[in-house]
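Novice: The following blocks contain the structures, represented as structure tokens.
The numbers here are math on the coordinates, done by the rules we state, and not lab data. In this text, all values refer to a predicted model and were calculated from it rather than measured experimentally. Cβ atoms are built from the backbone, for glycine too; each structure is taken alone.
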Structure 1
Amino acid sequence: MIFLLITKRQKKNIKNPTIEHTDLAISQNIGGSTVFEGELNDALSKSKLSETEKKEIQEKAKIAVKAIKDYAEWLKNLPNKTPRSFRLGADLYAKKFNVDIQSSYSADEIYKIAVDHKNDLHDKMFVLADKLWKKYNGNAPKPADKLDLIKQVIDKISLHHTTPEKFQSEIEKQIPELTAYVKAKDLLYIDPSKPLVVRKEPAYMAGVAGASISAPGPYDKNANTYYNVGSMSGWTAENAESYLREYNDYILQILNIHEAIPGHYTQLVYSNQSPSIIKSILGNGAMVEGWAVYAEKMMLESGYKNSDEMWLMYYKWNLRTTCNTILDNSVHTKEMSKEEAMILLTREAFQQQAEAEGKWKRVTLSQVQLCSYFTGYTEIYNLREELKQKEGDKFNLKKFHEKFLSFGSAPVKYIKELMLSEN
């Protein structure tokens, strides 16, 4: 009955929805209904409930599945002659940025910083790609265009990747390696009692991101943290190859730093230990994502897998974070077209077509969130450098990390105030 009531209310509230969000709602509702079928039956088979209780739950589950699928079907047939645009517009975008990100920067300021950072990354990448040209292209003539030269070297390096079948197992293999490295370098303490489980992304989560972390909250601190890995099942060979070139042997390691060690997984374990329940539950996205992006550069700065190839691929990955901000702001406030977005992502950020298509879909379904990575990273990195200059020889990287994380998932500008006031 509760599902019937929910869907009736949902139907009443929906007026001129965007086409993009309607399609997402359909796919996620259908995906979510599977929880009440195979997964529920598997759980019931392992439970100690009586046969009568199991049957009662299964009958109610059938009602829930029917309600969800009926709702999805209703969405498919919804008359919508004047759908709203997915673009937020400059005024609403600025307001949402201030509320969601809670940065010391405005939306326009961080956009300009991102554009400058993109140009700086291109310069650094050209130096490395030019150095690596002969190794990967022999005596072939170098292209005159700087971005073309970078792309050709990246394309060759990107051919080194795992297979669709081994994608998840490769991630699982790298987690203990990262943990051992952080411990050996004494970068910060990682609690070995908090489980991290790599799993296939559940169907109800499909549609927005290819990899993510599902962490337990402060009321269930000892539960598993799940590293959700998107599946390539059903993909064409061409799309799978494009995706794997994007997440090649180098970038896959950076992804694992970001999502797991010492990125999201580690930060969220610390967040659960914060005395402020509010900060743990209502975490600031820019701090959470910013820490994961900061962790990537910090690990390479510490010497992790140091090579020209790793740094080139790191810069490519960091371009993605940087261009997330440029893309999000441009699409929602500057009427950037899909064609223009594809040029930014594939030519200037050197992304594979499959990755760029996925990012376009994401920017049509969200607003401001894509800015959280670069904004948080910029503020955290700048804070660290400010403290290094202030403390001189007394600065300790491990102490900085653990102190920073001890404040929970609060906005960086407030953590900065607290940390600077103590010095």
Structure 2
Amino acid sequence: MKIQMKTPLVEMDGDEMTRVLWQQIKEILLEPYVDLYTEYYDLSLPIREETKDQVTVDAANANKKYGVAVKCATITPNAQRVEEYNLSQMWKSPNGTIRAILDGTVFRTPIMVNGIVPAVRTWQKPITIARHAFGDVYKASEIRVPEAGVARLVFEGEDGQVISEEIAAFEGPGVLQGQFNKDKSIESFARSCFEYALSKNEDLWFSTKDTISKKYDHRFKDIFQEIYDNEYKEKFEARNLEYFYTLIDDAVARVIRSKGGFIWALKNYDGDVMSDMVSTAFGSLAMMTSVLVSPEGNYEYEAAHGTVTRHYYKYLKGEETSTNPVATIFAWSGALRKRGEVDDLPDLVAFADHLEEATLETIEAGEMTGDLVGLWTREDIPAVKLNSTDFLKAIASRLDAKQNA
């Protein structure tokens, strides 16, 4: 008897090799046990082009309606992709669009496995990156300056107030970029981070570069401190938890020397870069969970890596690939667990737990994809490289034993 669902899970399909794995994960690991009830959106690049990216907006709004979504990796096109896919324009990042609509915080945590040791020898526990998911460079306006002239930053208030600052005097061609953020979004970011730290019972670090960005970054610092002092200080102290702010360059040094086991809150771009650094240092980009949490309590789970283009081109040639699907599996398990928690479906929650346990046990038994073989450190258990499909089948055998126990 398959596990039944009450409310649809918003399913956002994606591109290239991860799209192939997406279907295999459903067929091999999910559909034999769960009667999947999803509202499906195809966010592949051809469909985004066909709908003028309306499909991405529709998917984000469906996430707001139903509360829980799971997303496959998608292509953010560059100039080469525009030519390859014959696009009418360079469509923006689907993740950026979804994050702007949900106005949430992305929490990314490495998946640790017995047998794979972090590159930073002091790290003993996962480091969660809390990334602000609104504004900054992802919603910036840009100008290609064609000639000499003066650039100004101008704000025109509703009451007629005008604020103008000269940015630069150009002696010749150049480039301009205007970024923004909003107090309301920064406040939501701060509260999400404090709440998540309390839920995980972990310290919270926050870092920007306010010594250089004395208004923009400093506003982030001030809002975090005000909300902490007025709303969370007593709660943190009661749990013996610490919140502190430090400059991002100092934070990087502290992170490298730390033992892990804390949440590191960062602005949008900083979080993007540092989550890749942290995940790689812990083992692999394909071994990292990622969940977007909105202030309204909506959740979107996804893999924290790209579409694995190189493997996709091999796949199209009929060549065997050993692509790591773990982050995508954990996106599904995270979304199904949250759907089960929200809808009071303990069997669905238990299935998500079993799926994650079976995945980690498979790797710890020495059966893994190629990216992990080179990282394997256990001498008592030899590492065996499996192709993607065989790896999923190895997980399925353990999952079946757990489900039928």
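Novice: So Rg and Dmax of the Cα atoms in Å, for residues 93-188 alone, computed for just one structure, reads 19.9, 53; which one of 1, 2 is that? Present the calculation step by step, with values, prior to reporting the outcome.
Specialist: Values: 1: 19.9, 53; 2: 20.4, 63.
Structure 1 accounts for this read-out.
Novice: On mean count of other Cβ atoms within 10 Å over residues 157-164, which of the structures labelled 1, 2 is highest?
Specialist: Values: 1: 16.6; 2: 7.2.
With respect to mean count of other Cβ atoms within 10 Å over residues 157-164, the highest-scoring structure among 1, 2 is 1.
Novice: I have -12500 for helix-only ellipticity at 222 nm (-39500 (n - 2.57) for each DSSP H run of 4 or more, over all residues; to 500), calculated from one of the structures 1, 2. Which structure is it?
Specialist: Details: 1: -21000; 2: -12500.
Going through each structure in turn, the value belongs to 2.
Novice: Here FRET efficiency 1/(1 + (r/R0)^6) of positions 197 and 333 (r between Cβ atoms, R0 = 35 Å, to 0.05) has been calculated and equals 0.95, so which of 1, 2 was it run on?
Specialist: Numbers: 1: 0.35; 2: 0.95.
Derived from 2, not from the others.
Novice: Here mean count of other Cβ atoms within 10 Å over residues 101-108 was calculated and came to 23.8; which of the structures 1, 2 was it taken from?
Specialist: Values: 1: 19.2; 2: 23.8.
Going label by label, the one that fits is 2.
Novice: If FRET efficiency 1/(1 + (r/R0)^6) of positions 341 and 397 (r between Cβ atoms, R0 = 30 Å, to 0.05) comes out at 0.20 when worked out from the coordinates, which of 1, 2 was used? Walk me through the intermediate numbers first.
Specialist: Numbers: 1: 0.20; 2: 0.65.
The read-out comes from structure 1.
Novice: While we're here: Given a value of 1.06 for Rg/Rh (Cα atoms, Kirkwood Rh), for residues 149-324 alone, point me to the structure among 1, 2 it was derived from.
Specialist: Numbers: 1: 0.96; 2: 1.06.
For Rg/Rh (Cα atoms, Kirkwood Rh), for residues 149-324 alone, the value 1.06 is produced by structure 2.
Novice: Quick check for you: by distance in nm of label points 7 Å out along Cα→Cβ at positions 77 and 253, which of 1, 2 is greatest? All intermediate terms of the calculation are to be shown ahead of the outcome.
Specialist: Working: 1: 5.5; 2: 4.5.
By distance in nm of label points 7 Å out along Cα→Cβ at positions 77 and 253, the leading structure of 1, 2 is 1.
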